[in-house]
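These are the structures, in structure tokens.
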Structure P
């Protein structure tokens, strides 16, 4: 289990944290607001494709979408946590969807949704967002004018 924990931490720090931090800095949102917004986006994506699964699944997805919308709208900055076992489950389903894609089955919607969920879950693991660095071009442009 220690190897999976280390792999999860490395994947989060290497692949997911840099774009999430950049997006948080650009939009001036917290990592928790980004977590909720990405979950809402994943729910909307799942709701769009739920029409193929039947009415029961579609109603359930609409309910989940409304709940995630209310969570993102009412309390976007409330701290949350992410469970490593859930990320492992999503990684597993992403691997299955990737294998299905390689076999020629149309599982691209599932793969995209799982990737969005992984971004959301790894956003919840970020403790602090560092301040955005000022570009060095601005200081060099000021020196050129003087």
Structure Q
């Protein structure tokens, strides 16, 4: 059985993750730093130190999340490349489950739905492959 639909869905998910990573790194990270700098200007010196420290930590989390999503999107591109037709790959199923959990925890509903549909179609085709293999062994 061909895995074309699953490839397209995981590829769409990887592209979506790449897009969100780039927006997070180049858009949100810079915007957040600009907003913090505007707010800190009018505060007392003690409050500026605390605010700067907090803002730096939050900025690092934003950047780390963006980099994490970027790396994971590249891994998902590699998953698409290694998806084999007519075979049941248990690691793909495990990866899709793990990645769906990460998507829902990060509140990325679009990414979650893309990987959920890929998972559903992957499992359905796995069932069809198993039934096809059973029918071939019965005929033999």
Assign the value -29000, calculated as helix-only ellipticity at 222 nm (-39500 (n - 2.57) for each DSSP H run of 4 or more, over all residues; to 500), to the correct structure from P, Q. Q
One of P, Q was used to calculate Kirkwood radius over Cα pairs in Å, for residues 72-111 alone, giving 12.1; which? P
When Cα extents along the principal axes in Å is computed for each of P, Q, which one produces 67, 38, 31? P
Which entry (P, Q) yields the derived value 34 for relative contact order in percent (Cα under 8 Å, 6 or more apart): P
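Where a number appears in this text, it was derived from the coordinates with a stated rule and is not lab data. All values reported here derive from a predicted model rather than from experimental measurement.
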